[in-house]
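Just below sit the structures, each encoded as structure tokens.
Computed from the coordinates by the stated procedures, all read-outs in this text should not be read as laboratory data. None of the values given here were measured: they were computed from a predicted structure. Cβ atoms are built from the backbone, for glycine too; each structure is taken alone.
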Structure 1
Amino acid sequence: MDNGGEVREFLASRRARLTPEQAGLGAARGHRRVAGLRRGEVADLAGVSVEYYSRLERGNLRGASHEVLKAVARALQLDEAEHAHLFDLARAAGPALRTRRRPGRPQISGHLQHLLDAMTGAPAFVRNGRLDVLAANPLARALYSPVFDRQPEPVNLARFCFLDPRSASFYPDWDDAANTTVALLGTEAGRDPYDRDLTALIGEMSTRSDDFRTRWAAHEVRLHRSGTKHFSHPVVGRLDLPFEAFAVSSDSRLTLTAYTAAPGSPSADNLSLLASWAATQAAGDTNHHLTSAPDPS
């Protein structure tokens, strides 16, 4: 992916959404040829020259100091995720990231899988930045059964969201799920624009999905640490599940996500039903393997 192009589009889109009133410059006077702030207004707010800010917005962040980046972030009123994204883009613009030898693909240790399996009452899984599910416990596999039953592993949550028509019914608030999916991929692309697998996924999605392509062009980014996810499961029905997401300490490229349900809620009842259904499915698979095994005699 083109780091300079992403810088240009990201900064220009954030400038366009901010009005003079919101920036504390008072009501706009006269005819304005641009939506939002002018480059000169952002430069004044950041305390840099118009020429220097224009260079940044043309896509050249190489050499920009932390102080300047912080000043631009303040001027554009970036939120926490956008602030981090701007700094990621600046790091990616330098020669170190481009020439650094990338480590191998993340590996799931036996210890991490055992941890997931020990979380018997909570769906839990580990994903990477491109939204591949690399490991999951049985309850998470049951929760995401529509995802797992159609894709080869590792399954990809972005592909399911935009390329599988069942996602519209699986996610009751599909627009929010879609926006979150794109924002997470955008955040990851800022961290490592030279990840070939991620670039290939974004290219595939842009080619195959108009919905994805439109959302990608908005250059949204998001931190996804906690919240509530809504599901309409084909077996147990509605599930409103608060979640927490944690960086895996042994590999910061991985995220562990775990869901819970409020005690006594309808979602807690349905989650219990889901666990029973998952156990039944597992027992059925075991019986199938046993009955289909060759007779040792």
Structure 2
Amino acid sequence: MKTCSVIDAPSDLGLRPTGVDGLPDALRAAGLLEGLRDVRHAGRIPVPPYVPLRDPSTGVLNPGGIAGFSLLLAERMAFTLDLRLFPLVLGGDCSILLGAALALRRRGRFGLFFIDGHADFYSPESEPNGEVASMVLAVVTGREPAVLADLDGLRPLVREEDVVVFGFRDGDSAVASGSPDVRQTAMQLFDLTEVRRLGAAEAARRGLAALEASGVEGLWVHLDADVLNDVVMPAVDYRMPEGLWPRELTEALTVVLASPLAAGMEVTIYNPNFDNAERSAARALARAVTSAFATVT
């Protein structure tokens, strides 16, 4: 049984202040914690003020704030990991991945199971708004800006060959918009079409097997709410048609969380301000996650 230590990391510094900072409270209200059998709370990471101007030296929003927040999150995660607990980090936007990756990189070589509707592989030059959330996979694997990619001088925080990108569906559209192509890297890629071809559980097993074969000491699970089908999860800032159904997400998560390599997980991007009054999207996301944990238990 995984004893989860929940860390609230409600940073919107890598996106925009439209409401993703409300994710932790909204998922609690939707029953996330009640659906987990053994939970502790490890507190909330303070978020620096949002600066709505692109930094002239890096071309991104809030690089200093994100770096500082990442260091704080890494320290809190270290405390949790030292207690042999399973950190469950509730964002926030996808830039919180940097803090989690730093915490694990300080301990050795860890992999990343990146479950996201977007590949998040933009560069500072190609991301139209300078939002780190849209370039976090590029940054965490060692690309620019260095102020974020080289935290503690440990660049890259995750090696390309130690990454599985799962469920993304923006491969062609991102490249057409100027993003570097994640498909030209050493990462293990399972886009939505491939996940559907194999089945969610089998695709997850193959991704997990690739990480196991790479020799990593453990892995971090990144879950972006926009991997879910837009019919179920309209409560995100950048919507796209299609996506995984909650059942498919649960099947994939069950496989990954059952692995002894699974060291922790984060949930990002759900925006309660875009949900309906019944919080249907939050409840669907919470059920998908807790069902996976329950199956593993």
Structure 3
Amino acid sequence: MKAICLRTRGGPEALAYEEVPQPCPGDSEVLVRVHAAGVIHTELSWVPTWTTRTGEPRPLPVIPGHEFSGEIAALGAGVRDVGVGDRVYGLNDWYRDGASAEYCVARVADVAHKPAGVDHVHAAAIPISALTAWQGLVERAGLAAGQRVLIHGAAGGVGIFAVQLARWRGARVAGTASAANLDFVRSLGADEVIDYQAERFEDIIRDVDVVFDTVGGETLERSWGVLKPGGKLVTVAATGERTTDERIRAAFFIVAPSRTQLAEIARLIDGGALRPIVGAVFPLVEARQAYQHKPIRGKVVLRVVDGGGAT
């Protein structure tokens, strides 16, 4: 099969389009014929991209990309909840080869039937971003109707879903974004949008129940001051920053796969409460360009199958 491979550490320039063996599903796994795969620009430097769970170097080549949409091509032993030909979306293990390929393997527990109302390209933009927003706002922050939430990076891949989920939960939503994205974030359901390049958010907003941070750094540090007493801050952007600060350690989380949550997200998308935003689409062979491209908003997606936009 054709795949995007890494044989040496580096940035997008290290990516190569190669022929590699097709994987086989193990127990409780499925083989997915990938139609589209999401791009995570930071993934090429992640520890799991290069090491096993026990810290040993991973065998080369490494195939990146860990969110996908496609159809099930084969079932491993013990798989009963899905069948060959089912259209699914989901994640695969960070420590294994990913989905920037014609086929990938995933645990059946980490996939769900894709939203029927969107094509494979848009479905591939959903899993990591939407699950991150869900787990940060719903699970960790317990965001409830009537509360106020401030979302940093509201036009980014995760922020887009965070704004929409917060609105669906009945919260009053404020978001930070660039001037070019203010109207876009309002269109997602934000009640208030702050141009982070022109204004300091802490001069405008106070006493919020929840801060959801996708930016980190100084933005994260300044966010503690806008919380009301007992308010909660959650962040996905605190790695390596003042890890001795217990507040940051407690606020930081890494997304986990969840078939149940993916199924709920698919229902919300088909019901019109959520919509994925694709910022750019590249064919698989142009993965270098895809990993170099930073869209104004939304997610970059690799189209693996010609006509991969078909539902």
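When distance in nm of label points 7 Å out along Cα→Cβ at positions 123 and 227 is computed across structures 1, 2, 3, the figure 3.8 traces back to 3. For the set 1, 2, 3, ranking by Kirkwood radius over Cα pairs in Å places 1 highest. Starting from the value -15500: which structure in 1, 2, 3 was helix-only ellipticity at 222 nm (-39500 (n - 2.57) for each DSSP H run of 4 or more, over all residues; to 500) calculated from? The structure behind it is 1. Among candidates 1, 2, 3, the computation of mean count of other Cβ atoms within 10 Å over residues 67-74 that gave 17.8 used structure 1.
Quick one: Kirkwood radius over Cα pairs in Å, for residues 19-74 alone came out at 13.1 when computed from one of 1, 2, 3, so which one is it?
For Kirkwood radius over Cα pairs in Å, for residues 19-74 alone, the value 13.1 is produced by structure 3.
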